[in-house]
Each structure stands twice: as structure tokens, then as C-alpha cells.
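Next come the structures, one after another.
Nothing in this text is a laboratory measurement; each read-out follows from the coordinates by a stated rule. Quantities reported herein were computed from a predicted structural model and do not represent experimental measurements. Cβ atoms are built from the backbone, for glycine too; each structure is taken alone.
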Structure P
Amino acid sequence: MFKFRITITSICLLTVSYVSIPQQKSIQERLGYPKETKLLIIHADDMGVSHSENMATIHTMERGVVSSASITVPCPGFPEAAEYAKSHPEADLGLHRTLTSEWKNYMWGPVASSDQVRSLIDDHGYFYNKTGDVMKNGKAVEVEKELRAQIERVIRFGINPTHFDSHMASGVSTPEILKVYIKLGREFKVPILLSREVGKLFNINLEDYTNEKDIFIEKFVMATYETYRLEMENFYTEQIKAMTPGLTVIFYMLPTTMQR
């Protein structure tokens, strides 16, 4: 058995350089590893949420603890995160497409004009704090306007995102929103991260909306807030010990100064 740390960039190369690789091959074989190989990405969510989140992300990336990260564009810490991304083009940094604002007394709203995305915001002009509210109220056409605005802001700041992923899984929460998520990835030629496990949480079969180029995470690992509160000492160690052949991604939520 083998176990390798890899980056999202190396996975995403499969989606942009795809040339008729037989689909019966596993992701590890498509990357040139034996079939029994265990591949691991440790990924930091939510860079850009705050200064403390940025500092924690940079600290862990530069010390090799975290393989990659993704940046939240609507949040107050975005300019700082963008400055780091622009000055460190070698860093594996994606766009954490954001439609929710989950922290207590620390909120953010859309990048697009509020009057264009009314279905995505509450009475105070902030994003909803739960993915369920996005599922209930969000209109696909307005989701596309907002996500496109986030992508365009990243580009204006001089960032070339290595991938797209989704904050609180809101981008894959309904078939209509998922189609937008995939459409924008195709349009901007940026690979998207997909997990069958996450799709199942919303009763969505992702294969119905994807194609042979797309890369799926076999195992999606993320501690819950309850886990952080009660039993973090051995959580990640046990998850790594339990890895099976294929691609495992640990979404590592770094500490912030906010309260949920």
C-alpha cells in the first residue's frame, strides 16, 4: 500500500489535459500511480473570511501541512487573501464560491448588486446563514449572476484560481444550482471539485450532470462544529488511518476569531 500527499492542481490537470483515458481506470491510475495507492489532499476552506483565517491558512500552507486552499470573495478578508495569491502564483488556491454567511454578528452579502440577487439575501441584505435557505429561495438565474460576479472579481484582482469549490455545499444543493456551478466551470475552463457523498446529502446523482472529464473525490472528510468542540484530539489521525485506495480530501476548517 502507498500513501501520497498531492495537490488539487495535479488532480485538476486531468480535467484540462484529458485525451481519451479509459474511464474504467481509477483516479490514482490516471495520475500514474498503482491502483492500490491512497491519495490525500489536505485542503483549507474559507481563506478570505477574516484576517485570522488568512494568517492560519498561510501559516499551514507554507509549512506544508495544507496542500491547497480556496478563497471566499464576498468576505472582508478577501483583499488580503487576494494580495497573497497574486504575490504567490505557485500557491494552489481556488475560488470558494459563496452563497451563505454563517457566522454570528459577522456577516457578508453579495458581490453582485443586491437588486439583481434578491432571492439570495435576507431583509438586511446579507446572505442567508443556512444552505437550506438557499435551496428554498435561491433562483438559478440569480445564483449565476452572483457566482459570475465573484469569478470576475477574482480575475480583476489578478488571481488565476486552480479550481472552484463551494462554501457549505450550497453550489451543489439543488439540480438547478448544480447546473450553474458546472456551467461556469466549463465556461471559465476552471476544474470543479465534486463529491458523490455531498451529492447524496441533497439526493442528487452527480453523474446525471457531469461528463467523463470530471474528477470525483472518493472520500470527503470534514469535522463538524460539534467535533471541534468535543473530540478533535484524534479526529484527523483516525481519518487518515482509515483511508482506502483512491482520493481522499480532508477539508480542514482553520480556527477563526468569530463565533457561530
Structure Q
Amino acid sequence: MNYTLTSIPERETKPRERGFTMAMDKGLSVREVEDFLEVAGDYVDIVKLGWATSYVTPNLQRKLDAYKAAGIPTYFGGTLFEAFIVRNQFDDYRRVLDKYNMTFAEVSDGSLDMPHDVKCDYIQQLTEQVTVLSEVGSKDAEKIIPPYMWIKLMKAELDAGAWKVIGEAREGGNVGLFRSTGEVRSGLVEEILTQIPFEKILWEAPQKAQQVWFIKLLGTNVNLGNIAPNEVIPLETIRLGLRGDTFSHFLDTEKPC
């Protein structure tokens, strides 16, 4: 940090299991990646190349190399996994992971109907090759999954070998964990937390109000994802109580994180 302030909540240090920030790259150029990392690299734990953008991104290898040189792992969005699966190309997907030396992969079923035991089998197979993040929740705003089912799915996917489970919100933050307005389905989140350890969940929270809500509920070291590159620094100030939204939250009594 550039100077000293007291009563700043303690952040886990990298590499960390909690306090994770996942940024979403929706098509940055190599130069934009370099500029992004110069400013925010210290605060990013992993980068997702959103949905199937890696299929059409020019200079993909150079971009991945830029992230690797900064010590930040990357992974392809879950929709790309689904695009391979729906075409019966799972082995081709595994070869793509090897081709680009990916160490993480996302398994999701938000855009297609997949029996859950089949999804868990894909997770188990991929854990032999990479670290797996699995996403729970539908991209269909009309499909409401009850809390008990979120818990059941998350438990099964962790048991299958997922390193963390991702709570679906899409890049807009208006499905899954959230209502169409962006409001958090607070009862859902709180019920999930009765059964799933908070450090095992990566909450997609692209909107500032959503980030503030989770930080106030779970502390500075909550795992948050789908953060736009230009919102990583603002998010870090929210985590540290240095933005109006959380300014007094950590001052009176430092809460356990």
C-alpha cells in the first residue's frame, strides 16, 4: 500500500483460498491485459475468459502468456465447456485444455439440460487433468431453483472433486442468485450458507450493490467473481472499508473474516 491507515480489515494473501477475486475478460486485447495487470494484478486471483470468447479472440496464446507472466491463472468460461459437450466433443475439449496449458476449467450446465450425475462425472474426469470450478444455477431467468436443490447440487459437485462451486449470476448479475432487478435472493444465500462453507463458494457479483451486500454479510474475505477489469480496484476499496458503501463497516469492531 502507498501509506498507512489503521483499522483496515486483514486481507488473506495470495495464493489464497478465500477473499478470492475472479475477474472476467470479455475480449480484452493483449495490450489491454497488460495495462489491466499493471494496475490491478495484485488484487486478481484468477481470470475467466467469459463464455466462449476464447474461440474468437485474436492472439489468444499471447493473451494467456501475459496473464501467466503475471502469475495469474486463467480458465475458459463454462459455456465453452457446454458448447463442446452439446456437440459430443468432450475429448476435443480436453485437448484444447492441454493445447493451451490450462490448469483450471469450469464445468457448468446453465445453457443446456444435463443429468446431474453426468455433470458430476465430467467433474471427476477433469479433476485428473485440471483444477475444476463448477457452476450451479441456470442462465434462464424463468428457471427458479429452490434453495434445497442448490445445496444438494453444490454438495454433490464438491464431492465429485470441484475445488469451488460458483453461484450463477451471468455477467449482468440478473439471474440465479439474483432477481431480474439485480437484488440478491438473500434467503437463498443464507440457506446455502447453512450447509456449504463460505470459502468453498465463489459468488458471481458483477454489480457494486451485490459486492457490498456479500462483503457486509461475510466480511472482506468473501470470494467474488465476474468482476469487470475496471472494477477490480474499486472492489478492493470496498473490501477494505475505503468506499462510502462500507466506510464505517469495519471501523467500530473488526469483524472476523
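Please compute FRET efficiency 1/(1 + (r/R0)^6) of positions 61 and 157 (r between Cβ atoms, R0 = 30 Å, to 0.05) for structures P, Q and give me the label with the greatest value.
Result for FRET efficiency 1/(1 + (r/R0)^6) of positions 61 and 157 (r between Cβ atoms, R0 = 30 Å, to 0.05) over P, Q: largest is P.
One of P, Q was used to compute distance in nm of label points 7 Å out along Cα→Cβ at positions 53 and 109, and the answer was 2.7. Which one was it?
Q
Given structures P, Q, which gives the highest value for FRET efficiency 1/(1 + (r/R0)^6) of positions 117 and 181 (r between Cβ atoms, R0 = 25 Å, to 0.05)? Intermediate values should be presented prior to the final figure.
Details: P: 0.95; Q: 0.15.
The structure with the largest value is P.
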